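Enquirer: Next up: the structures, one after another.
Please treat every number below as a calculation from the coordinates, not as lab data. Computed from a prediction, not measured in an experiment: that's the story for all the values here. Cβ atoms are built from the backbone, for glycine too; each structure is taken alone.
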Structure I
Amino acid sequence: MGSWITYDVANTVFWTGTVGLSFPLWITSSATSGDDATLGLTLGTTMAVVMVLSPFLGTLSDQARTRMPFLAATTLVSVAAGLLIGVPGVLGTLILFSLSLASMELGVIFYNSLLAEVSTDANRGRVAGLGVGIGFLGSFIAVGTAFAFASYLDEPERYEWTIRVVALLFLVFAVPILFLLKERPRPVAQSSILTMVASSWMQLMGDFRSLHRFPGLRIFLTARFLYALAMNTTTAFGVVYASEVLGLSDREVQLVLLVGICFAIPSGAFWGRVVDQRGPLIVLGLNVFVWTLVILLALGISWFSWSQDLWWVVGCMTGVVMAGVWTADRPLMLRLTPEGYTGEFFGLHSMIGKVGRVLGPLMWAGMTSLYNQQAAVLCLVIIMASSLPFLSKVPSLVSSRQKDGPE
């Protein structure tokens, strides 16, 4: 279990240090002359690739004896690309960043599937909550790295070196799961790679067709598409919004992020216990509702010229609700997933989230080009709120685990 949690730290170090902090500022720095549209198109294109590959790789991993080789490969590719950030110029760096981010996101499919290896139905919420809560320690490390380089380097070098270092830290914190987690091998038929690819494709198509047999899963994935779109777009563009619209300095943005992390760490453990006691659906719905209010507050600060001090409230509450959503999301998915199809349906789970990550940045880029950043935030409020009716229709008393797989 410890090595599984440590990998959550690795993911968080990388995500916070790159997408959540350094890369948006690198794109909009004077040396690169990029803007919101450049950031949106880069993230959207990257997530489009991940979206296409996610369900296929999830299905393929179910047909292999273990998922660990897939996790190792995606981790190493992500680290290698991240270490080269800034070396080949602006265009080359955009390509390397996309490769590094895509590899990390694909690795999350296999990592999420391994939750079933390190937990039981009785403690799954606590394990997921610990992963989220302790994982946020990685954000401290990422922001601390950014602080260190901000003191000695000018832009864009400080952003490039931050990304390189967090890529290396990604590898350091990934080592335990790669060497210590003992995954139980699954009995599988000996097949060639081409046979496995063909079989994976056929199984994947069957999974899409059979979703009607699991209405709770279908409704949940619809809701996940909406709230994941709003969440991921918010976290990806929050730094740019705070800097360009609200006028916060790099240091102020980093301090607010640190305070949010301080709230996220204990929140992960707290929400994990609530998930085990009350169920993941209640926790997920509550946090999505509160997150809608948090985005409204962020919009109000700009529209109504409210005090910039309220951004501290936005930062704190974002930490709380982010921990709550991610703590409840995976256990609920596991409860709705048929046994023996964890990789496949987590592939769909990941793909649905990635569809939002494609459309979210593109929506942001379009709205900021046609209107302004406030209009883009308003769209996020509407999208986040629209997931709540779907969550209300997910069966509240799902079985601890679906027993029958799709035909």
Structure II
Amino acid sequence: MIPPLDGITVLDLTHVLAGPFSSLTLGDLGAKIIKIERPGLGDDTRAFPPFAQGESAYFAALNAGKLSLALDLKNEADRSVFERLLARADVILENFRPGTMERLGYGWADLHARFPRLIYGAVSGFGHTGPEAGKPAYDMVVQARGGIMSITGQENGPPVRVGASIGDIAAGMYLIQGILAALFGRERSGLGAKVDIAMLDAQLAIQEHAIAITGTTGTPPGRTGARHPTITPFSTYRAKDGFFVIAAGNDAMFAKLCEVLGLRLDDDPRFATNAARCENHAMLKRLLEAVTLDNTVTHWTATLDAAGLPTARVQDMAQVLRDPQLLARHMVLPVAARNDGPAFLAAGNPIKMSTLPEVSGRAAAPALDGDRATILAWLEMDH
């Protein structure tokens, strides 16, 4: 099997999360990822805890299998190496503040004129256009400004950041999509394209319900905890020993749920329709939990599974990393140790393809500038 991006070379100038997440996935799809890092310091995440034997688990999870080359793009000798890499590359990724690459002479217009097939991927807080294009941003900034925090948290409680860095991750996912589309387009036109992803844009793009509710009613939704704002019952529920999820997404499922729990609620006008259940969600939750509190999470998830009703235990990450379904799909992978260094765990590749072989582990994350000799030798090879 030949991976779909076999033969594609990506120069990855990105650091921290959104960009490295994107290049990790492109690497999973078969691309060669050459990570260009700052001499002496490297990616900021090399200094992020937790550490094992002085190495960052965070860095390893996001950069496994990449090659590292340290270059100072203000140094003439390093610029010469970089430009030789540009001549061989298919894609360049960067997540500097807009204008930085232009000041170095490597902005989109400069590179497209010299390397017309090169695809330029940029991810930033606010994008490369608009009145605030140059502003800095982090994940939490765009979660706040993009509305995600306004709908996250308990009802009547303060706004809460989503536990995962969804500001970065959503932008990284859209960057991947843009790069893949640009590669496909190049097959037709012979020309590269610029892909400009704003973290703020990505936050808006993933809020389907909030947009629909606000656009239709004029009233923005508030925080509803774990409860879905427009489907009931669709939330967490208490069992004797913890929490589990019930997701009864339509009237037929609700009727089956009532049967399983021994409740006669599906004909009650307060609960007979989804709209009525949403209106009376607090009362319905009390009635459901009066039953579910009598038994364990294991009992209820098994019972609802047997009835064909969507359910799940609320798992912590230790439980997730042991989940047999995730393990069966190679979604928890060891990152190989480099020399005598530590081994780490990382997520596997969620993109499963008939042309993409499954792997049982990830290659080691690179030492800073650790692949200089390999990369320079590759530049000397005929192509």
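Enquirer: One of I, II was used to calculate mean count of other Cβ atoms within 10 Å over residues 37-44, giving 20.9; which?
Expert: I
Enquirer: Given -11000 as the derived value for helix-only ellipticity at 222 nm (-39500 (n - 2.57) for each DSSP H run of 4 or more, over all residues; to 500), which of the supplied structures I, II does it correspond to? Numbers along the way, then the final one.
Expert: On the way: I: -27000; II: -11000.
Comparing all candidates, it corresponds to II.
Enquirer: Matching task: 5.9 is the computed value of distance in nm of label points 7 Å out along Cα→Cβ at positions 13 and 293. Pick the structure from I, II.
Expert: Corresponding structure: II.
Enquirer: I have 0.60 for FRET efficiency 1/(1 + (r/R0)^6) of positions 5 and 53 (r between Cβ atoms, R0 = 35 Å, to 0.05), calculated from one of the structures I, II. Which structure is it?
Expert: Numbers: I: 0.85; II: 0.60.
Going through each structure in turn, the value belongs to II.
Enquirer: If relative contact order in percent (Cα under 8 Å, 6 or more apart) comes out at 31 when worked out from the coordinates, which of I, II was used?
Expert: Attributed to the structure labelled I.
Enquirer: Can you spot which of I, II the value 5, 19, 26, 23, 16, 9, 3, 0 was calculated from, given it is P(r) over Cα pairs in 10 Å bins from 0, in percent?
Expert: Derived from the structure labelled II.
Enquirer: Let me ask something additional. Given a value of 1.4 for distance in nm of label points 7 Å out along Cα→Cβ at positions 45 and 333, point me to the structure among I, II it was derived from.
Expert: Label of the originating structure: II.
Enquirer: Shifting gears a bit: Please compute Cα Rg over 2.2 N^0.38 Å, for residues 277-364 alone for structures I, II and give me the label with the greatest value.
Expert: Values: I: 1.35; II: 1.63.
When Cα Rg over 2.2 N^0.38 Å, for residues 277-364 alone is calculated for I, II, structure II comes out on top.
Enquirer: From I, II, which structure was Cα extents along the principal axes in Å, for residues 29-212 alone = 58, 47, 32 calculated on?
Expert: II
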